[in-house]
Structure I
Amino acid sequence: MSLPRVNIGKVGVWYGGIDALPTSEARRAAQVLEELGYGALWLAEAVGRDPFVASSILLGATTTLPLATGINNIYARDPMAMVAGQKTLAEAFPDRFLLGLGVSHGHLVAGVRKHDWSKPYSHMVEYLDRMDKALFMAKGPEHDPGRLLAALGPKMLQLSASRANGSHPYFTTPEHTEIARKEMGSDSLLAPEQMVVVETDPVEARRIARAGMKIYLSLPNYFNNLVRLGFTEADRADGGSDRLVDAIVAWGTPEQIAARVKQHHDAGADHVCVQVLQDGMAMPEKQWRALAPVLLGK
C-alpha cells in the first residue's frame, strides 16, 4: 500500500503520560508541541482515556499538529466502531489524524478486558478484513486517511506493508529499524518509537531508563523481539544490563539523543517518535524545548 496522506514529518513525540494530566494541561501540551514544530503527537491506549475522544480534544486545541495513535487496541472496539472513529476524525480534521492499530498485550486483553488473546496475528488479519468492509454512512473524509500497525516480528511487519500504510514499532533499536525496512519494502511508512533521557550522568540516566523500561521487559512480545536482536535473559536481569538499557534508551545531551534518532533515519525510518522518560508525571516541556532545536533543525 502507499504512504498515508497525513504528513507527520521526520520527528514527533510519543506521550503516554498525557493521560496523567488534566485535560486543560493536555491541551497545552499539544499546543507546546505544535509551537515547537514537532511533526506529530502520538497517543496510546491502555486503561486511560479513549484515544478517539482524546484526539478530538487535542486536534480541536491546535491548528496544524497531526495526532497519531500508538496504538488503538483492536480488542477495545469492533472494526465498524474503529472505522467510524477514524473517519469521523479524518473528516473533521483533514490530513491531521493517523490511526495506529495494535493487538496490545495478553495481560490487558485477556486479563483486563476478558477477550481471547490466543491468536493475535490471525485476529489482526480478520479485523483488517472487517474494517475494509465496514459500513460508514455519515459524511466521510475526502481521502482514505490510512492506517499503521504496531509491528515487531516479520509476519506483522509484512502485514503492515501489505494491508496497512506502514508500521509503528515500539521499544526497539536502530538495528530493528533496518530489519523492519527490509521486511516492509520501500513504499510503507516506518515510524519507530525511541525512548530518551535528557541526562548526562550515566548512573542517573540509566536509573531513569530502567524505571521506564521495567514494564516492557516483562512483556513477552517485546522480550522476544529483543532476543531476535541478540539479547539474552541475562540482559533482562536486574532491570536490564547496561548494554540493553543503552540500546533501548538514548540518553545524554540533546545532540547525543539526536544522533540516535539519526541512526533510525539512516536505517530506514521515515519518522521517529521520541518518548521522554523522567521522574514523575509532569509534562516534560523543558526536555521537549531542549530537544527541538537539534531534532527539528529549528
Structure II
Amino acid sequence: MDITRIGVVGAGQMGNGIAHVLAVAGYEVLLNDINQDALDKAVALIDRNLERQVSREKISADEKAAAMARIGTTMALTDLGKTDLVIEAATEREEVKQKIFDALLPHLEPHTILTSNTSSISITRLASRTDRPEKFMGFHFMNPVPVMQLVELIRGIATDDETYDACLGVVEKLGKTSASAEDFPAFIVNRILVPMINEAVYTLYEGVGNVNSIDQSMKLGANHPMGPLELADFIGLDTCLAIMNVLHDGLADTKYRPCPLLTKYVEAGWLGRKTKRGFYDYRGDTPVPTR
C-alpha cells in the first residue's frame, strides 16, 4: 500500500523526533498530543533541530522549510483517522496505549495501519484488542530519533506480510536500517541493553564501584560511548524500571529482577536528565554523580 500521510500520537521526546524524520523524508505528518503546550514545544524543537542540520549542511534551507510545512498538529485524536499509518509514541504504560487505540478505532480508514513505538510491551496483546490485528505491529525507533539509524520492526502473531512490507518501506525511505524482532518482552535492543544497565545499578548498590568508576570503566574498558548509568539517566530511570518489570513479569526469570536502588531512585522522582537528577545531578554547569 502507498503510505503518504502519517499520524504520530505523543509529542514528547520520541514523538517529536519521529515527526521530524518523517517530515524530512517527505511524509505529511499530523502530530497529536493532549497538551497544546507540548505540541508547541515539539514544533519549536523540531525547527531548532532542523536548523542545526542546515548549519551542518545535512539538509538545505529549502528542505527545512518544506519539512516544517509538512507537519501539522492537533489535540483531537480523531483527526488522525484519515492517515495511512499511525505511530503511537505515548508514555510506556500499556493502559495508556490501550485507551489511545480504543479512542482511535472508530475513526480509522479500513486500510490504516496501527503501530506502537513501545520499547517492551507485547505487540500481540496490544493488537488483539483492536479490530485489525493483521494491520498492527511494533515500530520501535531509537532515541534520539534523528541521529540513531536503527528501527526495530516487531510483528505480532497476526501481523500480515503487507503490513510488514509497508512499514519496512517507510524505514527504507527514512534512510534508516530495520531489524526484525520477534514479539518477546523488550524485543532485541532493550532485552540486551536494559539488563546491562540494571547490572550496573546492582554494581553501584553493592558498593563494587561508585557512579564515576562504573561509567569510566565501561567507557574506557569496553569502548562504550556513554557509561551505563549516564545512559540510564538519558533514557529515564522510570523507563528502565518499566522495561525491567516487563522482562521480569514476562519471562519469570530472577535474572531480570529490578535492582532495589533503581526502584528507590524512581520512587524519589530522580528519573535522570528530564528531572535534573538521577545517577547524576544536572542542576549545575556540569553533571555531578549522586553516589
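All of the numbers you see were taken from the coordinates with simple rules; none came from a lab. Everything numeric in this text was worked out from a predicted model, so none of it was measured. Cβ atoms are built from the backbone, for glycine too; each structure is taken alone.
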- Query: Which one of I, II has distance in nm of label points 7 Å out along Cα→Cβ at positions 103 and 135, as calculated from the coordinates, equal to 2.1?
  - Reply: II
- Test item: FRET efficiency 1/(1 + (r/R0)^6) of positions 71 and 191 (r between Cβ atoms, R0 = 35 Å, to 0.05) calculated as 0.60, pick one of I, II: II
- Note on the structure: Comparing distance in nm of label points 7 Å out along Cα→Cβ at positions 167 and 247 across structures I, II, the largest value goes to II
- Note on the structure: With relative contact order in percent (Cα under 8 Å, 6 or more apart) computed for every candidate in I, II, 13 is reproduced by structure II
- Given 25.5 for mean count of other Cβ atoms within 10 Å over residues 95-102, calculated: source structure among I, II: I
- distance in nm of label points 7 Å out along Cα→Cβ at positions 183 and 207 was computed and gave 3.6; which structure, I, II, did it come from? I
- Query: Taking P(r) over Cα pairs in 5 Å bins from 0, in percent from the coordinates of each of I, II, which one would give 1, 5, 12, 17, 20, 19, 14, 8, 3, 1, 0, 0?
  - Reply: I
